[in-house]
Structure I
Amino acid sequence: MIKTIIILFYIFIIYWVNFFLTKNNVIPNYTGNLHQKFFNKNKIQLSGGIFLLPVLVFINYDYSSEFILAIVFIFILGLLSDLSLFSSAKARFMFQFIIIFLFLFFSETKLTSLRIDFIDFILENNISSLIFTLFCLMILVNGTNFIDGLNGLVLNYYLVITLIIFKLGLFEFSKVEINDIYLIIIILFYLTILNFLNKLYLGDSGSYLLGFVMGYLLIDIYESSYIFSPYFIALLLWYPAFEILFSIIRKMIQKKSPLKPDNRHLHHLLFSYIKIKNRFKNISSNNLTSFLIIFYNMFIFIIASFRVNFTIFQVSLILLNVLIYLSLYIKLNRVYFK
């Protein structure tokens, strides 16, 4: 009963604080103009991270001081970017690297098995395991930021993952209490509604937070149980991870800086196709595109959840996703840039 009251009170706070931020334009939509204004020319508050941070601190305050410090510093880094006080992408990348590296080092968090003998042999070395885990989290954090261009895309993506993990009962292997998972689900759902209504964006602070926290939680659950294939984690996180890896390769082929933003991600192309084909307004095309991407991934995750311990099955689904992504990207790219 008390926790229900706290949740309702916090939702009330979110609404009015965001109303205040919007009215006074406290966090103007300057950062990522090229990316976000592709869909919406209005100045929407980049306030999602502000509302996520207290929840994440609250559910972990008695668990790990290293984790609390890491999410606070990740949030601050993103917030400075949202406030246009830290505009250098290279500098942000380096600070992300330092924050995540120090967290992994002092918390001794690392991936130790991928169920491939020669890779597992390499991961037996603490330094190799640390570097590999650091690489995975860096890819996920920045990949999450890359896909934060459609209303509800990031929030819904991680909401679906949370629900899948909850349904499978895997949160019992984490340090997070089940009641706190309900809190996360409710807040993600409420922020998704505000995001769909163009009342707020996640911003860099929110996308950094979600990518880092969800990546760590999934690693922690796997390392604490080993009851499912590590490729089930890879499947759950394939979209933001592949989005950034594909974008880096694409830009290198085009002789462009991988850190320079553009509007040629898959969700941009799909949005443009839906808008032009159906002559929808921006917000309708935006929400429909987000829904289609989320629905596809949810469908794949549900199929994967039937055989979570079957590595070949999980790898096959990952390869299928990559094939569908590349096929769709090539087709949409030809239509949009012909």
Structure II
Amino acid sequence: MRAVVRRALWVLLLSGLYWGAPPLTRLGAAPAALVQSVDAVGMTVSDMDRSVAFFTDVLTFEKTTDVELAGDQYERLQGVFGLRMRVVRLRLGSEQLELTQYLTPRGRHVPEDSRSNDRWFQHVAIIVSDMDAVYARLRQHHVEHASPEPQRLPDWNPNAGGIRAFYFKDPDGHPLEVLQFPQEKGDLKWHSASDRLFLGIDHTAIVVGSTNTSLAFYRDVLGLHVAGESTNYGVEQERLNNVFGARLHITALRAPTGPGVEFLEYLSPRNGRAAAGIQSNDIAHWETTMTTGSTHEAFERLISANALLVSPSVATLHADARFKEALLVHDPDEHAVKVVQR
């Protein structure tokens, strides 16, 4: 109930109705961007060894760290009391994926009837060099399909035409995407000569209820910039997302470095369900880690923006942790963003 009330106040603030304040997008000179980079994309898993084997053996990620974490600072950071976590970092190219298993307390599994237009949907887009070879490899490893087969987006769409993409699932049911850019699209690094099938992570995609509301958080508060927009529809998009009648407004945002964040707003059908209080230890939980110069400044600015803070204060992490300080916040659709300071 508290999350529903906070979300309602957040939407009112952004629309300029809360206490008569102007919308964030209409303010004067914007303050300096909070976010310096997108450091990693993370997800909660139920069986770490199984997940590590899937991402390393099937998708050729490389394990870089494997630690157990516990204590009051991590409880405050993640909003889960009495936790003990095993956290594994995986690298593909220059991008990082972070897997977290809650040894205690265990959370809920991904809802079996999850759909691509539900607002807890999040995935990572893994760039590949040869879609046909990748699809054959995924079939060989018996991955669960989300799309019936790879789709080539039509040429009438200038921003997406020629892109080939396929949705599938990891052992916990997290959606994943493999994507191949035609020569004239995508970052130049995805077209460098390589003998690898899986090249790296281009972006994480999240379903949003309102592009404008999400821009007010990611652009106007966090400081990401809009890198491109597209409206995608047609039978290829329907089959890719496995949503009949799918028509999406897609907005790509970027920090100075790291993977992008992509909004998927379903213009139709608009029956996607809102997140139902997903906690950090629930398997449906994803979080996008972003670096900042000052977590305390970030915390104050997020409070001023009436953001949905999960952490009651900035958490000070262990001396041997990857980051010195961190906090966790939910965006207007309750996707999690971890803001960290090195």
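FYI, it's all coordinate maths here, none of it is from the lab. What you are looking at is a predicted structure, and each value in this text was computed from that prediction instead of being measured. Cβ atoms are built from the backbone, for glycine too; each structure is taken alone.
For Cα extents along the principal axes in Å, the calculated result is 52, 52, 39, so let me know which of I, II that is. Can you show the working numbers first?
Numbers: I: 52, 52, 39; II: 51, 44, 37.
Only one of I, II returns 52, 52, 39 for Cα extents along the principal axes in Å, namely I.
Which structure, out of I, II, was distance in nm of label points 7 Å out along Cα→Cβ at positions 83 and 299 derived from, given a value of 1.6? Walk me through the numbers on the way to the answer.
Values: I: 4.4; II: 1.6.
For distance in nm of label points 7 Å out along Cα→Cβ at positions 83 and 299, the value 1.6 is produced by structure II.
State the single structure among I, II that was used to calculate FRET efficiency 1/(1 + (r/R0)^6) of positions 107 and 163 (r between Cβ atoms, R0 = 35 Å, to 0.05), giving 0.85. Display every interim value, and only then the final one.
On the way: I: 0.85; II: 0.55.
It must be structure I, since only it matches.
From I, II, which structure was helix-only ellipticity at 222 nm (-39500 (n - 2.57) for each DSSP H run of 4 or more, over all residues; to 500) = -24500 calculated on?
Only structure I yields this read-out.
If we compute distance in nm of label points 7 Å out along Cα→Cβ at positions 139 and 267 for structures I, II, which one ends up with the highest value? Provide the component values of the computation, followed by the final result.
Numbers: I: 1.9; II: 3.4.
Largest value of distance in nm of label points 7 Å out along Cα→Cβ at positions 139 and 267: II.
Suppose you compute mean count of other Cβ atoms within 10 Å over residues 67-74 for every structure in I, II: which one lands on 14.8? It would help to have the intermediate numbers written out before the result.
Working: I: 19.5; II: 14.8.
Structure of origin is II.
For distance in nm of label points 7 Å out along Cα→Cβ at positions 59 and 75, which structure out of I, II has the highest calculated value? Each step should come with its number before you reach the end.
Working: I: 1.4; II: 3.2.
Going through I, II one by one, distance in nm of label points 7 Å out along Cα→Cβ at positions 59 and 75 is largest in II.
I, II: which one has Rg and Dmax of the Cα atoms in Å, for residues 131-186 alone, as calculated, at 13.2, 34? List each step's numbers first, then the result.
Details: I: 13.2, 34; II: 12.2, 36.
Clearly, the read-out refers to I.
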